[in-house]
Structure P
Amino acid sequence: MKLNNAAVTGTGTKKAPPSRRRIWSRSLRKNWDLYLLISPVLIYFFIFDYIPMYGVQIAFKNFVAAKGIWGSDWIGFDHFQRFFDSYYFWRLIWNTFSISLYQLAVGFPIPLILALLINEVGNKTFKRFLQTVTYAPHFLSTVVMVGLIFIFLSPQNGIINQLIVFFGGTPISFMTEAGWFKSVYVWSGVWQGMGWSSIIYLAALAGIDPSLHEAARVDGASRLRRIWHINLPGIMPTVVILLILNVGQVMSVGFEKIYLMQNNLNLESSDVIATYVYTQGILGAQYSFAAAVGLFNSVINVILLVTVNQIAKKVNETSLW
């Protein structure tokens, strides 16, 4: 009986691995219900986020509504050059970056610390009460939130200025002094969003194995050491992912709240790219110029997101992709 040379030598051809298309089709047949569940979200993003990207080309054209997008004249990077050469360019960049970095430096760690503190509360009733109290401000609308800020910081009747006067100080006009704008904006945002932002950290903390804490107690570890050596390492992947997402939005300072808090006296500190796009594009009807400024803003965000993601991938081996 003759044996196949390939079988004897072990050099037979191996079966080719399945293609990506075959793997995807197999996964679709196996998990069709999960794909069906996520399909409304994909459709939403496709309709409202991807299809509108067709209009980005007006940033490179002298858009005239009567001619339409395709009929308008192509002018290349003229709008970008105009923005870079404008008097407001560096002020917009500085205000946007400084507010975002200030918000990141203050607003990112506070929800994490709050989640660690709430997680250590033993009384379930009191724990739920704390969660409710800290979550509640998140559900205030932006208009209501800004109205409360004006009331609390009023130089005549505001509770903050009343306390300043009580301790011997003089009233401060927080909303009309440019030097106070960024602090008021950032800290009011931290107060409003810290409870809601802590939900993800609390969910991650709930997934930590309780036996790790039991073993640490047996070894005599204090509560602070258990937080430092068990809780923080356990939620570190979540912290890194959220940090990447936050850095990727550094140039995306919210429009509504800043615009409502903005006035001619604090414009030097409150004028950011988002408000500039609104005034130039909507109020000034300079649609192509505003589209160019908005596209520049988005490109910077993408660059920051990719850069921070790659750094996190190399340093901590945790990344978005």
Structure Q
Amino acid sequence: MSSRPTMRAITQDALGGPEVLRLAQVPRPEPLPTEVLVRVHSAGVNPVDWKTREGGGMAGALGEPPFILGWDVSGVVEEVGFGVHTLEVGDEVYGMPWFPRQAGAYAEFVTAPSRQFARKPTGLDHDRAAAMPLAALTAWQSLVDAAHVEAGQRVLIHAAAGGVGHFAVQFAKHLGAHVIGTARAAKHDWLRSLGADELVDYTAVRFEDAVRDVDVVIDLVGDGQDTTSTRSLKTLRPGGTIIAVPSGVSPELLETARSQGLRASAFLVEPDGASLARIAGLVDTGAVSVEVEAVLPLAEAADAHRRGQEGRTRGKLVLRVTG
């Protein structure tokens, strides 16, 4: 009798620093009806990964270790379950399956509902496609579904040079907004090339002293760092909206916003194959690009986490799993 197939994966047996991540052989998943088995070529690395590794982030949704981190996937459909009609074996796909539950992207195979994937942009290799799903969906859903950004509005994006931020700049511009970003001066020329209209070096000036009459703030920093969300309220015009992505909306922030006639909304990204298909179209027409700072082998996941936690990454870090 043959044993169940196994695969390489980065797992952790305890919460803690990057050193808890280890390469192991684990059982390979099998697709249920309406699911696909995807051979992972590359996996994106996101801040939620190292926060979860430490016990924050989505650790509550994953439960106690051992578990496998990662939600960003680009790969090839290896097998389809009963009832799958949107994808076929051999299709190149990308996605952010199962979030916030375990997807296990730091592994050679993942399974998930077929409609949580989309065909990857044809002009991107797997490394760059894997950098997109969580960051691009966060940017897209926060702008389109949460903030309802319209042409002509003024949008302020904090951490504009980061993984989510550089997509938010491009999507906001695509939607017809006047885009203002906060980033270090060294990244301003690059962000202008992505479509930013105004840029503020937050290390040289308090952004609330430099920016006014904003319709929407996409805050990718949060009140945990220098009360960024609360200070952002000063930049909004009456009736304006702040979408607080990483740290949510505290009762104090909500009350302050309401007292000033403003709207404050928390945000959590959802798996969304339909939006990923639309985003892939924007990439393939040249309207949107993805920035990858470095690609590391799967076995160097701990080093990727250390590098990401330094907080100076331009764009995204990616783990190459297969190929």
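Quick note: the coordinates plus some simple rules give every number you see, no bench work behind them. If you're wondering where the values come from, they're calculated on a predicted model, not measured in any experiment. Cβ atoms are built from the backbone, for glycine too; each structure is taken alone.
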Value -19500, calculated as helix-only ellipticity at 222 nm (-39500 (n - 2.57) for each DSSP H run of 4 or more, over all residues; to 500) from one of P, Q, is from structure P
Candidates P, Q; Rg and Dmax of the Cα atoms in Å computed = 19.6, 71; producing structure is Q
Matching 3.3 (distance in nm of label points 7 Å out along Cα→Cβ at positions 24 and 72, computed) against labels P, Q points to structure P
Matching 2.2 (distance in nm of label points 7 Å out along Cα→Cβ at positions 88 and 192, computed) against labels P, Q points to structure P
With Cα Rg over 2.2 N^0.38 Å, for residues 32-215 alone computed for every candidate in P, Q, 1.51 is reproduced by structure P
With distance in nm of label points 7 Å out along Cα→Cβ at positions 64 and 248 computed for every candidate in P, Q, 4.0 is reproduced by structure P
When P, Q are compared on distance in nm of label points 7 Å out along Cα→Cβ at positions 120 and 256, the highest value belongs to Q
Comparing relative contact order in percent (Cα under 8 Å, 6 or more apart) across structures P, Q, the largest value goes to P
